[in-house]
Structure 1
Amino acid sequence: MGQPRYTVEYDSYLGLDRWQVVPGERLLAPSLPAVRPTCRVVALGGGTGLPILLQGLKTALFPAGWTWVPKRERDRLTAIVTVADDGGSSGRLRRAYRVLPPGDIRNCLLALSDGDPTMAAIFNFRFSGEGEMAGHSLGNLILTALSQLESDFSEAVERGSEILAIRGRVFPSTLEEVVLRAEFPDGSWVEGESRIPLVRRPLSRVRLQPEDVRALPQAVEAIRAADLIVIGPGSLYTSLIPILLVKELAEAIAGSGARVALVMNLMTEPGETDGYTGGDHLLAIRRHAPRVPIHTVLINSAPIPEMLIERYAAEGAAPITMDPEPVSTLGCRPVARDLLGVGPTIRHDPHKLAQAVLELATELPE
């Protein structure tokens, strides 16, 4: 049999490659590890990193032709998403309607969508131009409208999940309005997730305001029932740590008995993790959430093209160096795999990442 023919279109907004098999052909599925049908994976984060992981896990856990039985399948994959974003379209809607920021939620819903492609395209549409609608995502507007129609934002997300026929579940980390506060070594501070990277100074700590927010109960339940919990990839101080600062979520992870894996980022982020090594990322998480265990750290082993490194260097970013010895000293097991995607941006490949994550799931005790 000849190799299947397909086309690849790069989505610059999500940073993902969209593959389409030429009509009449079929794409040969990669060999994936066999995962127990009852295995439950919970992924935590936000930004563009979490949707990449979710896209890969959706394809691996629920391949084409899979018979979807919601009562049986929806608990197998759960995303818990940060709600600290206050920039862009999400920030504008948050200030105008006192709604939780919908952008990260929308991206996760799209990553798990398995319904009408036209509806997904509608959710992903972004207005251009210079008018009042410029920069807004239509999906953000729909989630905002649903939040006005439903009793709370989690119900709006549930309705959005039904519209997009997602595979799995998506939960906000909390239903309370939170502000992210960054503190610096000299005692100064700045509030607002979108303002933190602009300061371009080393961070000593971030906090949620208020600090005692309640977690969404369904998110806590998902963590307690999880077999595998995956943190990242994503911005360390503005996507990953804010979720772990929701105390009930951190306590649920600590008491879950699940294997906890951290997907190490590929690059440092200007104004947030300048000069950080992989060990620095782990120490930052431990400093903010000391009770959260991290058993495994997934590390990319593939070389990043020099041309891309140079381009990112011009923006102040650099590849994250990862010495396995400090990771082991911190009680974590480093696992190196080729996780690098292709394209004009440095991103994890969703399918490679999903395969590496599911390899961890096969190691779970029976």
Structure 2
Amino acid sequence: MLDAEKVASDIVETVSRELRLDRRFVVLDYVFGHVEGKPHINFLASSPFIEKGIRSFLGKHNEVHSLFTYSVEVLPLADVGKKKFALCNVSAAPVMKSSTHKSEQITQMLLGESADVLQQSNKDWLRLRLHQDNYVGWVSANQVCCFDEKEMATWQTQKKTSPRNLITPIMSSPKTNSEPIREFLFGTFLAVKKFTKPWISVKLPDGRVGWVKSPEMLPQRNKQLVSLTQLTATARMFLGISYQWGGRSVKGFDCSGFTQTVYRLNGIEIPRDASLQWLTGSDIGKEKKNFVEGDLLFFSATPERITHVAMWLGGAEFIHSSGFVKMNSFDRSHSLFDNNLLQRFVGARRILDAG
């Protein structure tokens, strides 16, 4: 008997290889079912280019799809409606590989961040494409708010503020003894509604108004020339924060989420994953005498795949998220020397011009 689900899975993997798709940023998926008693596979694609690849493959392999019927839908699906955008309504929402809490967290969507809505699953989950770094994944529907194009444009043009501290409570009223309604994480932004010294009222994506102490807030940051010292000072702010797979917030970082966040907070965008960060900037090689503050250091257990990233602090130390955000050294006489990391080190890249 035909295992149509196995066939669908094989087709998806084959087409993905042939088109050289990076599944972190695109959708090539399927839903298996039956139509009039016959196996049916509904393929999902995030672009017409991928749809064309699926149809081309099946057109060349009639012996495969003659055993089942199939259809191809291009995201976003029609049932999304006019609310084609989403804003994160919690401090850090897990972005999952599939639409279940048992799935793997692949990254995080932070408070106030936006995304395209691609698909809905049982009203409990939304498949989103994050605007911040184009990651595609599933977010629990009760952790985001959906907006139409006009509402999203209004949100994006509003004046924003960000907290000075790693975690700042947003209060229900301008009183220190009022109840907190959200956590405001360092590096995230919310719309400013009004100033009432010593308080600022901020608007949450769901429309609720909260209050934060004005001395604890920063104005919205603009991209500017950044010094190497600023970059490493930002990195040191996160020392001691726990490692979390898929994490990119002060509640927990993975290695590349940490380096991406440090650069982003200084107005510089770099890719989300270590393997892609390795392809960014200029090659500095492995000679430590050539490193400057802010250079990214890359590590691998095998020559074929980058598996870890850190940031050079100058002197003999670097900083990274491994277990928690900490410092280590390549210097054998240093108290923070790590021989395992030294053996796995494959080279450095310079993102920010030291000159």
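Taken together, the values in this text are just the output of simple stated rules run on the coordinates, not laboratory data. Worth saying up front: this structure is predicted, and the values here are computed from it rather than measured. Cβ atoms are built from the backbone, for glycine too; each structure is taken alone.
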For helix-only ellipticity at 222 nm (-39500 (n - 2.57) for each DSSP H run of 4 or more, over all residues; to 500) computed as -5500, the structure of 1, 2 it came from: 2
Comparison of 1, 2 - label where distance in nm of label points 7 Å out along Cα→Cβ at positions 250 and 266 is highest: 1
Which entry (1, 2) yields the derived value 23.5 for mean count of other Cβ atoms within 10 Å over residues 82-89: 1
Entry that produces 18 once relative contact order in percent (Cα under 8 Å, 6 or more apart) is calculated, selected from 1, 2: 1
Comparison of 1, 2 - label where distance in nm of label points 7 Å out along Cα→Cβ at positions 274 and 322 is highest: 1
Answer label among 1, 2 for the case where Rg/Rh (Cα atoms, Kirkwood Rh), calculated from the coordinates, equals 1.02: 2
Entry that produces 1.6 once distance in nm of label points 7 Å out along Cα→Cβ at positions 258 and 306 is calculated, selected from 1, 2: 2
